[in-house]
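Dropping the structures in below, format is structure tokens.
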Structure P
Amino acid sequence: MSGPSTYVPKSAIGRWFESRLPVMGLFHSSFITYPTPRNLNYWWTFGGILTFMLMAQIVTGVVLAMHYTPESTLAFSSVEHIMRDVNYGWLLRYAHATGASMFFFAVYVHIARGMYYGSYKAPREVLWILGVIIYLLMMATAFMGYVLPWGQMSFWGATVITSLFSAIPYVGNTITTWLWGGYAVGDPTLNRFFSLHYLLPFMILGVVVLHVWALHVVGQNNPAGIDVKNVQRDTVSFTPYATIKDAFALVCFLIVYAWFVFYVPNYLMDANNYIVANPLQTPPDIVPEWYFLPFYAILRSVPSKLGGVTALFGSVALLAFLPWLDTSRVRSASFRPLYRIFFWIFICATLGLGWLGSKPPEGGYVVAARILALYYFAFFLVILPLLGLFETPKPMPATIADDVLAKSGSGAVMARGAAASPSTKG
């Protein structure tokens, strides 16, 4: 936990202001002296990367909105205007479009790290659920943003995805009509999506604040998955130790991000979206962006439209119930040999679904997608609950300090850690 602030401003004006609005004290206790587990690795740096990417998306998005025209006959040409006539408009557009892919890549690594090290277990259930809410808002924001260029893939992607809501009994057609603003995708749809695409990032920012707040209440998890027992021995201050590590990881991430923006900005975009939307000409293959492909494969693997929609939403909703589906008392996969095997199979299955989502829904592709989708759901609903009953975890270190010393090669500490019993906390 952050605990009460010990920050005391040096100037009289600073002390006066701090006594009335302790903003600097909050910042100091949350990001300077905040106790961080000393065994954190670089997988924990993606939280800072995601914060940077969110701010970058908001800033570039606000500037792009100043030049974009949300009208069906002008949207496509307004994007061309941004690319050709606005000063550095091409950079803003490529940074925003590529930034969406970088954002999702970072969030998938962040989620996978949380699943591997058990960051969803007690007392971090609310923290995890807030993360799932952020992910859902990201998906909605990205989908609506993809529609705004009003190219062929934008138009037909919006038509396919929004029509899925019509499969919901009783209210499906009403929801679809409201999303369209009429009886087909058109100008009212574009206006709705532009408004929501502009609004949702600020909602994401609000939930991120709650997410960070919850993190500072329950404290960070760590690779060993054990609680802090001695603040002096088990933790270090957030600054400079974590900030330097986060800054180095961010620089490495930005190098990759910049390479995509300046050298291959269209690599992650569909060529069909450079053709103006035509309601009378359907593209041969309608596929979403790469970060939606695993769920698109699950959707297409179910023969029934309603069943596919249910599986689609269920595949994401299951993440929110992960704290209760995993019945093991041990957090970290480092001490769960069976879980580690099933986890990496799950990662491979998800990547396989992503590849299959880009293929036509026919023949062996459909069969393979059904097999991988079955494992996806079995991992959450069958494997995780049973592993907690039958898996025998490895011996765990007694403290975080012991874990650090054991990894540094201290034989005595390793022996003491091997004699310790598994943690019984969440």
Structure Q
Amino acid sequence: MRTKDYIRLQQTYGAHNYDPLPVVISKAKGVWVWDVEGKKYVDMLGSFSAINQGHLNSRIVRAATEQMKRVTLTSNAFYNDRMGSFVKKLCEVSGMEMALLMNSGAEAVETAVKLARRYAHQTMDIAEDKGEIIVCEHNFHGRTTTINSFSSDENSKRGFGPFTPGFAIIPYNDIGAFKRAINSNTIGILAEPIQGEAGVNIPSPGYLKGLRKVCTEKEILLMLDEIQTGFGRTGKMFCFQYEGIKPDVLIVGKSLGGGLYPVSACLSTRKIMSVLDPGSHGSTFGGNPLAVAIAEESLNVLAEEKLADRASEMGAYLVARLREIKSKKIKEIRQKGLLIGVEFHLGPNETVRPICEKLMERGVLSKDAHDRTIRFAPPLVISKKELDWAMERVREVFEGVD
């Protein structure tokens, strides 16, 4: 079959809840992917930061293969021999005390919401039907019904009501708005250190430190969603480390699974996590031996190959190359490590989708974010030579935008 045949088959039998670029990928390795007709592309999206270690990282594949020969699923009705050492390592890497493993990022966010609510009801004298979590405009924390309830994206909400109460939305990067929103029923705030899906919105220096200060003073919880920014993406293992703070609840996922398997986690202090008791929360697949084996080697690769440092170095190089491009259409370049957003000056009904399609035609895969911004987030293993290959094609496309 050819590209159009695969697309037609999926569009006929698969739900139309996505609008992919018209490329059908059949093979991948490192930072490269190939379509069904053999054309080679550089992956400048990195599966939304889910493959920081590169496609089919040999170490992670080997760890998965070895575990698949032993045992893959035990459920949480029993202990398994992989879980304990892994959650210890995950806590040490993050600076947290306890972890609860799930599968998708959205599940980890749901876990954090439940954890925060139960903790507030038990220790903060907030009634079970009154607790309120503050969130930020243009957030993206997932797509479950509860998470949709506190999204400010109307397309994510249209037709999916009634919505879950208990959330207040404030502007992002606004400490004053946060202070004003706090009341006697406030549990805490849930925020992204950088809003990736919203177009790589990077807050002002000191924003996270300001959130931490207010939460400490008001004795409420600081919950950070590092599903996309975590595990080296921004140049440190976690983005919150730039400001020398620590959240009360940390949410991670994506590249924790090394691009092989969905693995996520909600991490917190022993005091907060202790409000969960047997039967209060769970997952059949969360923390299964295969997931843990993959996640543990994913962490090993990140640390031993110093991929956070590499993200910092390659991110600076990529932005320098982007700034060489001569185009009046480029409005702003936003960057932290290897998380980059290029925003364009466009007309009222224009989007960057056609630009992404032109990049695809030249062998560079990227994705639009909020209509006017193209997001670049390649695997952290990318080299200068590979970035040069990509940027020569990016320059041609960007300088041709009229």
Structure R
Amino acid sequence: MGARKMVGMAVAILMVLGVLTAKAVAADPIKIAQVVGLTGFLEAYAKQSVNGFQLGLEYATKGTMKVLDRPIQVITKDTQAKPEVGKQMLAEAFKDDKADLAVGGVSSPVAKAMLPVAEEFKKILIVEPAVADSITGEDWNRYIFRTGRNSSQDAVSNALAIAKPGVVIATLAQDYAFGRDGVKAYKEAAEAKGAKVIHEEYAPINTNDFTAPVQRIIQAMKDEKGDKYIFIIWAGKGNPFKIAEMKLDEKYGIKISTGGNILDALALYKPLEGMKGSIYYYYEIPKNEMNDWLVKEHMKRFDSPPDFFTCGGFAAAMAVVAAIEKAKSTDTEKLIAAMEGMHFQTPKGEMVFRPEDHQALQSMYVFSIKVDPNVKWAIPTLVKELTWKDMDIPIRNKR
């Protein structure tokens, strides 16, 4: 065989090997860790988020479950709603499972424990659905993005529902980061609208008897003039809305206001017809093709409508796929560059990652509660959609 022919064959072999290697690399899975509290006091939220994330990936990839011609592999880990376990699970996902990025953090304390792990491994953590402002505030680092709403988005939208000059408000919240960050943000937003927040009550996470804190609220408000409200911030177990049985409006002129919640929790709102507040998502409110698909598909698979955190998981999946497609890579620095300022579509409509703190700006919905005896839960009927352009959400990180 001549030298020229041998060189030609060698070149051909190298080309074939190059093509095969490129295909092998292209076929490497994109590993996404979903680190959520599948057990613990917010397990219902986590399970919705997991279902929503799967549905979102399917929708975003048109059923292929591939991005950049690479299959998506979701690695699900249970934080047990414990900060130290969440920290450990995320480190395990990045170190042992070689996850390209992660999604999760249901409880705010767990999410906060996970933030420095993302920074240590220089990998992106998309926080969904933990709410505390400090996650994209003082505890934030550049590897953190959040598709979930934050306490300030809850606060500003709920303040717009009831706050104005002449309104007097007391707050009742759980005594941990979600409740305290929520009250801090709500007080700031309500007072900016001219209302007065005169009293704060914090109760343990699993409180069932609210008599003592409500009695203290009554004492604080009894001599106040104007429209009086108790604004409640609550998640998970316990039913603070049973304070409606105390007939606070009839006896003391004190109304109740709160934000939205999952369907099971909305069942607790049935004694509160006409109550006003703001909600992150209710399946009948958004009118767009993506939400129509989510509602139809969820009904088909689970025989129930998608819930609060189903939408959240779906939104996180849409962000992941949009970011990887835009970056054309799973490299962290390329993803950060792609995601800062990125607009993406969700069942709620458009979201955008604010470059300064990577918080997703998004719509919130002012509602009034309607009660239908044929529906198991109270229905938050839309009063007004507040788009991300309608709300001035403070930037709280100091970096």
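Coordinate-derived values only; no laboratory data. Here the structure is a predicted model, which means the values were calculated and not measured. Cβ atoms are built from the backbone, for glycine too; each structure is taken alone.
Once distance in nm of label points 7 Å out along Cα→Cβ at positions 187 and 387 is evaluated on every structure in P, Q, R, the highest one turns out to be P.
Comparing structures P, Q, R by distance in nm of label points 7 Å out along Cα→Cβ at positions 131 and 275, which one has the largest value?
P
Source structure of the calculated read-out (helix-only ellipticity at 222 nm (-39500 (n - 2.57) for each DSSP H run of 4 or more, over all residues; to 500), -11000) within P, Q, R: Q.
Ranked by distance in nm of label points 7 Å out along Cα→Cβ at positions 331 and 371, structures P, Q, R are led by R, which has the greatest value.
The maximum of Cα Rg over 2.2 N^0.38 Å, for residues 27-154 alone over structures P, Q, R, that is, the highest value, falls on Q.
To test your reading of the models, identify which of P, Q, R gives 2.4 for distance in nm of label points 7 Å out along Cα→Cβ at positions 35 and 339 when calculated. Checking each candidate, the match is P.
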